[in-house]
Structure I
Amino acid sequence: MSMPEAGRIRVDTQGAVATLVIDNPDRRNAIGLHMWHAMAQALDELSADTNIRALVIRGEGSRAFASGADISRFDQERSEPAGVQAYAEATRSVLHRIARSRLPVIAMIHGACVGGGLNLALACDIRISDEHAVFAILAAKLGVGYGREALARLAAAVGPARAREMVVSARRLEASQALAWGLVSDVVPHVALADVVTERAQVLAGLAPLTIMAAKLSVEHVLLGDPAMAQAADLAVDACFASDDYVEGRRAFGEKRVPVFDGR
C-alpha cells in the first residue's frame, strides 16, 4: 500500500471571503505537485461561486507562508524533462488562475515565503506580512531554472536590478527590507496580521467585481505582453461600462450611499 502524499489544500469561508490554506506545516508548507493540482481545482470552484467576492491565501501553522517546492519530491516529480514540464505547467496554471481571477486576492504572509511560495504571493494582488516574514529565491543554491513569468512578476514588484540581485545571490530579505523594496504592501505585528487581512478582504469584497477583473487582466498584459490578454482586458473594460454595476455606482454616488455591486 502506498503512503498518502504529504500536504493538502484547504478552503475556509466566512461570508463573502474565502481563505485558501496551504496545509503542510511539517514541511513548512512546501508545495508538492499534487498540491498545485488541488490548488487549481480549489481556485476554479471558488471562481464559480458567486457568493465569494474576495480570497485570502495563507500557510498553515506559524513557521511559513510557503517554503517553496517540496524538494524531497524532486526525484519523483522534477528529475526528468517530462516531469519538469508537468510541474511547470501545474504551477503556471495556478499563478494564472490567481492573477486573472475575478476575485481580489491577498497573500497573508508569515514566516518563510520562499521560491514557489514567493511566486504564489507575487501572483496575488496584495501582499501583507508580519514582522517575522523572510523572503528569498534559492534557485541558485539548487541549480533549478527560474521562469520568465516568475521573474516578470518579481521585477514588477522590486525593479529589474533588485530582481536580478535576489535571484543571482539567493539573498534573503527580512520583512522590513521587503517593505522598502516594494515586495509587500504592509508589514504589521504578528498578533494583528489576521485581523488586518480580514478587514482588508472584507473591504475588497464590497467593491465592483467587474472593475477588479478588468484591472487584473490589464496588469497581466502589461507584465507578460500577451496579445490575447490585451484583448481580454479591453473586453473586460468595455463590460464594466455596459454593466448594472456601473449604473449602481453612479446612482449610489448621487444618492450619497454605499453602492451594492453584484458583478453584473
Structure II
Amino acid sequence: MSQSFVILTPLKNAARHLDRYFENIASLEQDPRTLSLGFLVSDSDDGTLEALREKEEELKKRYRNITIVEKNFDFSIPNGFHRWANAIQAPRRIVLAKSRNHLLFAALRDEDWAVWLDVDVSWFPPDVLTRMVATGKSIVHPNCVIELGGKAYDGNAWRQDGTLFMHGMRSHDLVRLEGIGGTMILIKADIHRDGLVFPAFPYGVRSPYSRSRNEVVGVGGGESETEGLAIMAKDMGHETWGMPNLEILHLPE
C-alpha cells in the first residue's frame, strides 16, 4: 500500500513563488493521489490568499486533500531590518512556530508522513521524499543550499553546540542532528499526533542538546521553532537526522 504525505507550507507575501512551488510539487515521483497539501497564509498583502483560492479547485482534482487557512499574527519585520537580523529573531521565530502549529492542526488528517516545505525552496530532486523515507528514520532533513555542492543555507541544522553544519558532514550520507531547519523536514505523522509541535517559546532550557549560547534567547535559554522541535523530539525519544548529500536548492536572498 502506498504511503501518504501531507505537504505543509506556511505562506506570507508569497504570491510570486506559487507557480514554481506547484511545478516542484508536480515533479515529485509520488502518485499525486497520495499527496495532500496544506497552506497557512498570514499577514499578507500581495494577493497570496487570492492566488491560492484561484488554484484550489484545480488542486483538488489532482491531489488527495487541500487545506487553505488564513491566520494573521499582526507581525511584520520593521523597516531597516533583514529577516535574519538577531534583534527580531525571537518574535519572528515565535510567529513562525505558531504558524506551523496552526497549520499542522488544521491540515493533518490520516496521512503517514508530514512534510514541511518552505515556499522559497526553488528545486528538489523528484525522488527526495522516497530517499528520505528509505533511511528508515522518523525525522529527516535534507541539505538545503544556494548552489549544489555549496555551503549549507539552513543554519538551523547543526551539531556540536551549533558549530557544525551539514556542509561539514558530507563524508556521511546520514548524520544525527541536534538542531534542525525548516526548509524541508520529513516527520512521521504519528509523532506529531503524539504531541510533537514547534515550540513558540524557548524549549529545553535544561536540555544538554540546547546550545550553550543562543543568539536569539541568550545563554542557556533553550531553542524555539524548528530547533525547539528537534529538542522536543529527543525528549520524546526520537532522533533527528540530516542527509548532507541529499541537496535541495533555496532561492538566493
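Taking mean count of other Cβ atoms within 10 Å over residues 119-126 as the criterion, which structure among I, II has the greatest value? Write down the numbers at each step before the final one.
Working: I: 23.9; II: 17.4.
Once mean count of other Cβ atoms within 10 Å over residues 119-126 is tallied for I, II, the winner is I.
Tell me which of I, II gives -16000 when you compute helix-only ellipticity at 222 nm (-39500 (n - 2.57) for each DSSP H run of 4 or more, over all residues; to 500).
Computing helix-only ellipticity at 222 nm (-39500 (n - 2.57) for each DSSP H run of 4 or more, over all residues; to 500) on every structure in I, II gives -16000 only for I.
So if we calculate relative contact order in percent (Cα under 8 Å, 6 or more apart) for every structure here (I, II), which label has the highest result? Can you show the working numbers first?
On the way: I: 16; II: 23.
Answer by largest value of relative contact order in percent (Cα under 8 Å, 6 or more apart): II.
Once mean count of other Cβ atoms within 10 Å over residues 7-14 is calculated for all of I, II, which comes out largest?
II
Comparing Rg/Rh (Cα atoms, Kirkwood Rh) across I, II, which structure shows the greatest value?
Sorting by Rg/Rh (Cα atoms, Kirkwood Rh) in descending order puts I first.
The numbers here are math on the coordinates, done by the rules we state, and not lab data. Everything numeric here is computed off the predicted structure, so don't read it as measured data. Cβ atoms are built from the backbone, for glycine too; each structure is taken alone.
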